[in-house]
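Structures given as structure tokens follow.
Read the figures in this text as sums done on the coordinates, not as results from a lab. All of these numbers come straight from a predicted model, not from anything done at the bench. Cβ atoms are built from the backbone, for glycine too; each structure is taken alone.
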Structure 1
Amino acid sequence: MTNDIPSLSEWAGGQPAFEKLTELFYAKVPQNPILAPVFAGMSPTHSKHVAAFLTEVFGGPKAYSGIGGSHAGMVAHHFNRSLTEEQRRAWVALMLDTADEAGLPDDPEFRAAFVGYIEWGTRLAKLNSQPGATSDPEAPMPQWNWGPPGGPWLG
């Protein structure tokens with residue numbers, strides 16, 4: 001008997017599933033009065049970069065770091081943006097609604113892990129968006145899995 005447990009990325013459908021999620025999500029952002037100002041001037045490739053990041057975080061191929069991305073780089077994108085709790089919550093709510101629309105798995109185990117990462121990541125983004133925030137250039141990419149979160153420092 002084999003114990004081949006798929007990664008969260010595999011379970012979700014890999015990078016194509018995360019690309020669908022982020023394309024749908026970022027198409028809605030301009031109509032959201034709370035989020036639209038945060039993403040004004042967003043690069044046309046933003047959704048693909050976020051999809052690559054999520055794919056990698058959830059155990060898929062190194063789609064983000066493979067193109068030169070890093071956790072420190074992702075953190076740096078949030079510097080001095082002064083994100084609010086209202087904006088963070090709006091992002092989470094829209095992401096979770098879009099996950100349903102995109103057809104991400106809705107089993108309790110996957111969704112618990114997905115929501116855990118979304119909560120952790122958005123709270124980290126909010127912290128790193130405040131004036132004076134810095135990041136460790138050597139911080140490893142987060143690696144999220146089915147079990148309890150441990151943090152990127154355990155990589």
Structure 2
Amino acid sequence: MIEIKNLHVKIAETDTMILNGVDLTVKAGEVAAIMGPNGSGKSTLSYVMAGKEDYEVTEGDILLNGQSILEMEPDERAAAGLFLAFQYPVEIPGVPTMNFLKAAMNSQRKARGENELTTPEFIKQVKEAAGRLGISMDMLKRSLNTGFSGGEKKRM
């Protein structure tokens with residue numbers, strides 16, 4: 001669950017306020033869409049949540065599963081499950097998708113103090129997740145995002 005409480009944010013080292021008292025609660029399993037006109041603070045909110053240094057929280061808090069994330073480094077936030085996905089994912093020829101996924105999953109597990117997955121455990125988890133996301137195993141055998149459609153890249 002993510003809770004944003006009375007969040008006030010300015011551009012670092014300036015007096016330019018961007019967010020003024022944002023409140024939002026997204027419960028586990030819910031999906032939320034942040035919409036608004038250009039310049040309304042959507043990107044700022046996502047950058048602040050991910051830990052981008054260009055902004056300063058002057059008031060309020062952001063809680064992930066009840067824990068404040070404001071003092072966490074971006075990599076710690078990512079390990080906790082909060083990160084930004086690329087809007088336009090890049091192709092990485094020569095890097096097998098399965099190798100990339102295994103390295104990413106094991107990096108997250110290590111950050112949480114968990115043991116790395118064995119290859120059979122990893123394959124089982126990937127097959128289950130791929131089934132839920134409608135990703136074919138053939139797609140997972142290709143180089144990362146190489147030749148994928150825009151939708152396939154985002155799903156990956």
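Of the structures labelled 1, 2, which one yields -0.22, -0.92 when log10 I(q)/I(0) by the Debye sum over Cα atoms at q = 0.08, 0.16 Å⁻¹ is computed from its coordinates? Numbers along the way, then the final one.
Working: 1: -0.22, -0.92; 2: -0.30, -1.05.
For log10 I(q)/I(0) by the Debye sum over Cα atoms at q = 0.08, 0.16 Å⁻¹, the value -0.22, -0.92 is produced by structure 1.
A value of 1.9 was derived for distance in nm of label points 7 Å out along Cα→Cβ at positions 106 and 122; which structure in 1, 2 was it taken from?
Working: 1: 1.9; 2: 0.5.
Here the read-out was taken from 1.
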Comparing 1, 2 on relative contact order in percent (Cα under 8 Å, 6 or more apart), the highest sits with 1
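The value 16.8 for mean count of other Cβ atoms within 10 Å over residues 114-121 was derived from one model only; which of 1, 2 is it? Before the final figure, lay out each step's value.
Numbers: 1: 16.8; 2: 10.8.
The structure behind it is 1.
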Assuming -15500 is helix-only ellipticity at 222 nm (-39500 (n - 2.57) for each DSSP H run of 4 or more, over all residues; to 500) as calculated from a single structure, say which of 1, 2 it is. 1
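Which structure, out of 1, 2, was distance in nm of label points 7 Å out along Cα→Cβ at positions 10 and 146 derived from, given a value of 4.9? Walk me through the intermediate numbers first.
Working: 1: 1.0; 2: 4.9.
So the calculation was done on 2.
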